[in-house]
Structure formats: structure tokens, C-alpha cells
Structure I
Amino acid sequence: METSDGRVILFILLGVALFALGRRYQNMLTMRQVWKQSAKQVTARKVTAHQAAKAMIGITLLSAFVIWLVFNLNRVM
């Protein structure tokens, strides 16, 4: 009779171990999905920052050209 009690305890321990392993695996999958979403957001923010920097440089160059043009036209007149 003791051997069957040992088997029951073994099956219970095996079930608990498999449950814990399944929870860890599920947590790992969830964390990986969160990491992928975060990586996409970072990439999108980098692209937006680069576009904003390009626009600021373009506006600066255009403003410098307009100021240069105004000073040169002022000298001519």
C-alpha cells in the first residue's frame, strides 16, 4: 500500500512542477510580446525624431538664405 501512496505523491509533485514550468513559459511569451511592442515604438520614435531634425535643418537653411537675400538686396538698393 505504501508504494501506491508514493506514486500519488510523485504524480502530485510532477503536476506541480509542470504547472510551474507552464506559468514560467507563459510569462516568458508575454514578456517577449511586450519587448517586441516596445522595440517597434522605439523604432517609430527614432524615425520621427530624424524627420523632425531634417525639417529643422531645412527650415534653418531656408531662413539663413532669406536673411542673406534681404541683406544683399538692402545693400544694392
Structure II
Amino acid sequence: MSDTPDPILDKLPPERLLDADHLQPIVAGINCMHSMETVQQYLAYENKHQNRTPIQSRLRERAREIRRDESDAEEQAIV
């Protein structure tokens, strides 16, 4: 799944999504991310610009979810 670019990058690039004033639309956008590369791009942008702990935490949690999902998919492929 991480080999395909996320559509969110085109529709809501980091500078647009992360400049929102409210947490809810940002979290919704984060939940739409499906690749580690995308999460890393948004986290790098957040670290450099706003540096908000709740958003950084949610991005890191999303990265853990993606890694877990990829690991589960690999395990199922082996079986």
C-alpha cells in the first residue's frame, strides 16, 4: 500500500491541511493517509511550522497503524 501515492497529497497538501485552525479536520485528513511516506511528509511539515504536540502525536500514531497493517498483510501473505 505504501508504494502508491495518497490522494490526500494532491487535494490537501501539508501546508493546506495543517494550517487548519481546528483539530477535527486535521485528524480526519490524517486518517485518510495510507502510506508511511505521506505521514512522514506531513510530520516534517508540522515539526517545522506549527509544532503542535497533539497533531504530531496523531501523525505518529497513524504511522504505527500503517506499520501494523503492513505487518499483518505480510503475515497473511505468508500463510
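Observations
- For helix-only ellipticity at 222 nm (-39500 (n - 2.57) for each DSSP H run of 4 or more, over all residues; to 500) computed as -37000, the structure of I, II it came from: I
- With distance in nm of label points 7 Å out along Cα→Cβ at positions 32 and 48 derived as 2.8, matching label from I, II: I
- Given 7.2 for distance in nm of label points 7 Å out along Cα→Cβ at positions 8 and 56, calculated: source structure among I, II: I
- Entry that produces 0.00 once FRET efficiency 1/(1 + (r/R0)^6) of positions 16 and 64 (r between Cβ atoms, R0 = 30 Å, to 0.05) is calculated, selected from I, II: I
- Looking across I, II, the calculation of Rg and Dmax of the Cα atoms in Å that yields 33.3, 114 traces back to I.
None of the figures in this text is laboratory data; all of them are computed from the coordinates on show. Since the model is a prediction, treat every value here as computed from it, not as a measurement. Cβ atoms are built from the backbone, for glycine too; each structure is taken alone.
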